[in-house]
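Enquirer: Below you'll find the structures, each written out as structure tokens.
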Structure I
Amino acid sequence: MQTVVGAAVIRDGCVLAARRTAPPEAAGRWEFPGGKVDPGETPDGALVREVAEELGLAVAVAAWLDQTVRISAEYTLRVAICRPGDGEPVPTEHDQVRWLAPEELGDVDWLEADRPFLDDVRERLLDGEPLDGGNVGQVVRIGSTVRRPTGPWTPAVHALLDHLAQAGLRGVPRVHGIDERGREVLDFMPGEVIDVDSELLSPARLRDLAAWTREFHEAAAGFDHPGPWRMFPVGDTDRIGHNDLAPYNVAFVGDRVGGVFDWDLAGPTTAATELAHQAWNAVPLFRAIPADVAAARLTALAGGYGGLTGREVLDNVDSRVTAAAEGVRAMIESGDPGGAGLAAVGEPGRTLRALAGMRERRPRIEEILAR
């Protein structure tokens, strides 16, 4: 009995499928790429060789699926989960390849021998690829989508996103519903996410973030929803905001906001409160940057939004950050799943220590702004 090996090559929560051209009875049908194990070869070695020959793609074998399928009197098929190297597959023995998300596995006509492996592959695809950044966890990418846990606030957030999409606001993910694991399905937003722990947003990006915030508030002006919202109370409110518009939730394309994500905290707010959170994270006031730099960037942020001064934004930072720290503490104490990740990185203590430092630097920033 000779072994045939197939590669379930998974990238970003999608699996690679290849369409056969021969023999005639298999032409036009789809399979996991692979081939026979030659005498003296290991299954791992044969799979790596076959995928390289058929698709010009380097792969590494991660794990073999438990099943073995008998193809004929002479052959059995085994399939392994594989991780691809860089580059895209270029078929030489197939006429087409596709990356399939879990919901798309039924869109192609698989060979009978490959079908028994699809349920196992589907479950692994639904695990997705964890996304870097953020502290709440449980967010994964699957193809061109992001999957996130839902909560009582999800209907209100989805209604807001639908409203913004209809208004034509740039950088807003579309809602694609709920997947079979009960997670919301949203567009993946490509672009560059800036790590403000180690670098600053450029002045052009800082100003465009504020300008986008103004565009967002104007687009949301006609929106109304009873909630519930997840956002903690921020006092008197006059508009719907994102409430977590920080560089870690924004993807830039060039100097422009290309995508805004993590809308779970959307809800009632004010313009000054929204910009205060940006000042804390994007100026960023949580870091001990020179007072003249902080003042200039506060002025640029307020100017990009319009109608506010840097001093007005600064005056709202302390209360906004304090409310956020209290909200995080309540989240952790309530057992909210998002709280575990925040507690693991030292919140809310980390934020409160940074706030104490900002209070010491604030008089000098105010002095410069007053000029």
Structure II
Amino acid sequence: MTKLSAASKRLLATAVVTIALPIGANAQEACSKYTVKAGDSLGSIALAAYGSYDYQIIFNANRETLAGNPNNLTEGLELALPCEDGRLSADQDLAASLQEKEQAAATTKKKSNSYQPPLKFVTGNGWAPFTSKDLEGGGILTRIATTALQRGGNDRESKVGWVDDWQSHIDVLLPSGAFDISIAWEQPDCSKLDILSEESVKRCTDFDFSLPIYEVAQSFFTLNDNKYVDAKSFTEYQGAKICRPAAWGSADLEVEGLVAPFIEMVRPKDPIDCANLLLEGKVDVYSIELETATANFEELGASDKVTLNPYNAKFTSYQLMTSKTNPRGRVYLSMLNKGIAEMRESGEWYDIVATGLAEYNKLGQ
């Protein structure tokens, strides 16, 4: 579960992370279309277009195209390279586009004659731009969740509670019925219970999940001179000390065999702790979603000291989660799924993501 402390740095940091630039990535510009050439990777394309290896913005704009295999780009594939503020073209007005979709939804919505109590969401503050009291609608993921209840034929009101102790969502708040849905978590690959940790198994056996509401790239950073810097497969991390904060799920590592005694896992409280441990040489690898790591190293002024591994990136998704003990939990997820599907199809999902990132970036300037 990724939880990023409030940062004053822009999410799309322009720090250069040292890594060899593949052949062909030399003609990209933001606010344009780009045709993939031999040797390109998402990281090399992002570096040429934005000055950073943080390629999350490219994935967001090309989700349907890249969802199959983002690590193996097909030569000739056409990608949209958004403007740095998320617009797909320089003349697009994201705010107006979002307002039009909201107005269209309001005109077609039918009010229910029966009273239904508000659905109770819970999330944590300080995970900007995803969940934050300082951002419109409570941040990108909060806004997606609450909007989904007003789409897909739904007409359900909601309330959002803020509890920063994320572990309490799993241990107490959802199982007790104090809240219905938590925003937002990673669902493990529950077909592989035999190799998952106890914590990951608990998520599979005790909780249900919505459709994905946001996909992220899980990254692997090392110091520039670390012996694992050029690892071309997960098996080459044997013997490494890998850092991932305690509140973050580790199922994506577990299914790749990155568990003790094959590796040593280090689990401090906060992401910035992992970044510092890496810089101090106390761990070999810092693994977390790409946006958080980029912000961490930018905040520490250390982006030139680390290398992003281009071979072992994985995409995982954030979802809305409910306890299986909640008698209405699956009904709520069904409602949310209908709304999420409609928002993806209409483009409202992307408008919320892009405007949320733009708002967050302005705060960091």
Structure III
Amino acid sequence: MNGWDTDERRALRASARRFTEAEIVPHLATWEEAGAVPRELHAKAAAAGLLGVGFPEEAGGEGGTAVDTWVVAEEIIQAGGSSGLVSAIYTHGIGLPHLIEAGDPTLIEKVARPVLAGQKIVSLAVTEPEGGSDVAGLTTRAVRDGDDFVVNGTKLYITSATRADFFTVAVRTGGPGAGGISLLLVERGMPGVEVSAPLKKMGWLCSDTAEVSFSGVRVPAANLIGRENEGFYAIMGQFAAERLSLAVQAYATAQRCLDLTLDWITQRSTFGKPLARRQVVQHRVAEMARQTDVARTYTRAVIDDWQAGENVFAQVAMAKNTAVAACDSVVDDAVQLFGGLGYMRESEVERHYRDSRILGIGGGTTEIMTEIVAKLLIA
């Protein structure tokens, strides 16, 4: 037995699977068409004890660690959900940690508790039209004016923005570079906050994404998350968790597509023989299984070291790239082996094929991950 397979985590998996099969799978196609999941799904997940997993009880969460959060994500995907669904319902996984870590009791009561109860939604707003990975170069500015900050700027590709009640916004409060960035909590109803119509995407169709603009928005200085001009380091401190989360979603998606493919090739026959009896198919699924298992094993090992407090900055980047590459290959093979059906929207592997493409972009692109590894190796 390892840390990912304790009695408690097996029970957590069972709970996540029951919830997915009852509350997600029957409705997922409808939500994909609608372009968003309903707000009440958050409340249902909270009532099932799944929304606040991995967040401290004193902030309104269920307790546990990041591993518990990723156990839930794995099971949602492997029970018929999707990485897009995980993105939609667990947006607080990137929108809330900075606020909780900062520890302001007023903001925790105002934001964290209702979000983890499924009553409110919080989004993280960092990416801008002129750049995503270059966080230190962001241009959205917040100027102090008495007891307020006045915010002007635009954020792009913001997950859950059309439904969000709160935005954790990266703003420039100081000079150029990393040392001039802060985090502010901006509320949707504040004058000057504008959210665009949902952006049309290749995948993650049930996860709404939008542009958010701020024009002379007055935000109380009390909404500062952490210390002024230290927001860059807070963002960087959460990047490891975000990247590992995407790696988990990648190998979980690969496992789901492998499982679907194994079932398909035993049922589908051509020229009087099941696909599973053909060597070319057998070798392809064997390779799919190898890639999936390597990605899962390596990612989990890095997570275990990260949880133990080891310096795994390079290994996190390698885990993300390894899992994304495995997922890309496996979903492509799954569509190929499903044939014409794999290209149809009625096929689950078709959705995973589209959804998987974002995993090598979000949380730091594959190229940025490679650059991180190269710099740490050669330094």
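Read-outs throughout are calculated quantities, based only on the coordinates presented, and are distinct from any laboratory measurement. No experiment lies behind these values; they were computed from the predicted model shown.
Enquirer: State the single structure among I, II, III that was used to calculate P(r) over Cα pairs in 10 Å bins from 0, in percent, for residues 147-322 alone, giving 9, 23, 25, 22, 12, 7, 3, 0.
Expert: Clearly, the read-out refers to III.
Enquirer: Work out which structure the value 32, 26, 18 belongs to, where semi-axes √(5λ) of the Cα gyration tensor in Å was derived from one of I, II, III.
Expert: II
Enquirer: Consider the structures I, II, III: one of them gives -11500 for helix-only ellipticity at 222 nm (-39500 (n - 2.57) for each DSSP H run of 4 or more, over all residues; to 500) as calculated from the coordinates. Say which.
Expert: Answer for the origin of the read-out: I.
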